[in-house]
Structure 1
Amino acid sequence: MEDYRKAFYDKPVRELFGVGSRYERHLRYFNIHTIGDLASFPVEVLKKRWGKNGETLWYCARGIDYSPVTPTSLDISKSVGQQRTLPHDIQGFKKIKVIILELSEMVSRRVRQGGYVGRTVFLTLRDAQFNFLSRAMSINDHTDLPDEIYRTACNLLARHWCQDGVQTV
């Protein structure tokens with residue numbers, strides 16, 4: 001346990017799994033800035049404020065995890081994706097849509113092979129200046145069909161990426 005303390009207790013509490021910016025702000029209110037601060041804080045106060053989540057964070061800060069080990073947990077995909085880095089920059093929606101169609105078909109094939117369906121399509125693009133745009137859109141019904149994936153990705157493209165390649169919000 002001593003090695004764990006040396007390695008982690010001085011790190012910012014934000015580096016602890018489950019602590020995002022909002023939790024970090026709330027913890028600062030209790031003068032908790034590091035993982036060590038959280039580990040030494042009275043667990044009863046954390047439980048009173050955040051219930052089971054407060055207790056779980058306290059255990060995590062101390063390096064304790066009682067959750068069962070499930071060797072097959074990584075056997076189930078939670079998402080299916082496909083990316084491609086092109087050998088040269090392309091411009092214009094027409095050319096980009098051809099690539100999106102190919103990727104949609106590849107994703108759809110892998111989704112069907114896995115026996116999955118999904119509702120959310122993510123589209124990530126990178127321009128010549130290495131600016132990234134990543135957006136997601138959920139559809140009403142679960143699908144494994146390439147045309148629905150493609151249509152949703154094209155909607156994202158039209159909504160968030162101008163014809164001249166300039167990102168929009």
Structure 2
Amino acid sequence: MYRKKDINIGKSKFSPSSKFEEDREYREFKELYSKVKKRYGLTAVEIITELEKEEILIPDCVFSQELSAFESIVKYLKENLGFTNKKIAELTSKSQKSIWQSYNSAKKKSPALFEITDSEHHIPVSALKPPFTILESIVRFLKEEQNLRFHQIAAVLKRDDRTVWTVYRRTMKRNE
């Protein structure tokens with residue numbers, strides 16, 4: 001995390017050249033920065049901190065028929081990204097006990113590390129929040145944010161088309 005003194009950019013330390021000031025993208029960035037600062041009442045430090053938060057993405061290649069969606073995600077976050085149970089629990093809004101149980105179950109079903117390949121679709125961990133289950137959140141994200149058809153979602157998650165349709169309908173009813 002930045003401390004205020006770390007990014008205190010005074011004229012003595014940083015003075016943009018006239019070439020920099022003439023850059024159209026730089027001027028647009030300054031304008032956007034001013035709007036964000038004014039709209040949300042954020043300091044430069046808060047804006048930079050917010051910009052530097054990286055979204056954790058789950059590649060579609062981790063999903064399998066053997067593991068539940070939650071088991072796949074927990075196994076990926078723990079083994080491939082090295083997160084602790086506590087961190088995974090915070091990210092997924094689940095208890096540490098359920099993380100532990102899911103990881104142990106996934107490890108028994110699929111002891112090998114995931115081989116991460118190029119993935120066409122990625123699910124952000126931030127999309128896995130209550131009130132929906134993990135599978136509901138994933139299906140909803142892929143349907144509404146990625147505009148995938150039910151068959152495409154089923155292929156990504158390695159599930160039956162009817163299961164995906166049922167899960168999505170359940171989220172729509174819950175949302176009403």
Structure 3
Amino acid sequence: MSETESGKQPNRGERVAAWWRTQLADRDSGAARGLAARLRRADALAALAEPAVQDLARQLGLGLAQAGVLVRLALVLAELRENDAHSLARRLGGPDPVMSHLRFQRLMRAEGEEFTTALRRAIVMAERRCNVARLAADLLVWDHPEWGEAARRRWIFDYFAAPQPGADPVSEETSA
């Protein structure tokens with residue numbers, strides 16, 4: 001496993017972002033455009049049958065039990081065109097939200113395929129850009145009872161561009 005410049009091993013979100021950069025980000029590449037197009041049209045089985053998606057599963061250590069998480073991640077990443085400093089929730093909300101409060105609440109309550117579909121539409125609303133590593137890290141834990149709840153709370157505070165309770169405002173801005 002490679003290390004970052006700081007000497008630390010990359011977290012799972014950073015590993016997914018690296019995969020996204022090599023497999024999907026370069027839309028001047030025919031291979032990246034083709035993979036993104038296939039994933040945007042794919043159902044769960046077709047997404048899992050992509051060699052690049054299986055490579056991502058190996059990199060993350062995801063097995064059969066996490067197939068749903070892997071499919072969601074691949075389908076959502078196929079919609080992104082650009083990495084951005086801001087989280088998806090911050091790009092959707094803020095002082096002039098591009099997604100209504102009601103629609104954002106529905107996104108937060110959605111589950112399964114409904115959540116994946118709503119998330120893909122939200123990415124389009126956010127001009128197909130957000131912080132890829134942060135989105136990936138959140139999606140990897142979204143269905144976990146404890147960690148997923150923490151991710152949802154963070155999304156809500158990001159949507160409203162409000163400081164996280166107990167967070168250092170300076171470090172929060174640099175990590176967003």
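Read-outs: derived from the displayed coordinates by stated rules, not from any lab. What you see is a predicted model, and the numbers here were worked out from it, not measured in a lab.
Some values worked out for this structure:
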quantity: Top of 1, 2, 3 by Rg/Rh (Cα atoms, Kirkwood Rh), largest first; calculated: 1
quantity: Entry that produces 26 once relative contact order in percent (Cα under 8 Å, 6 or more apart) is calculated, selected from 1, 2, 3; calculated: 3
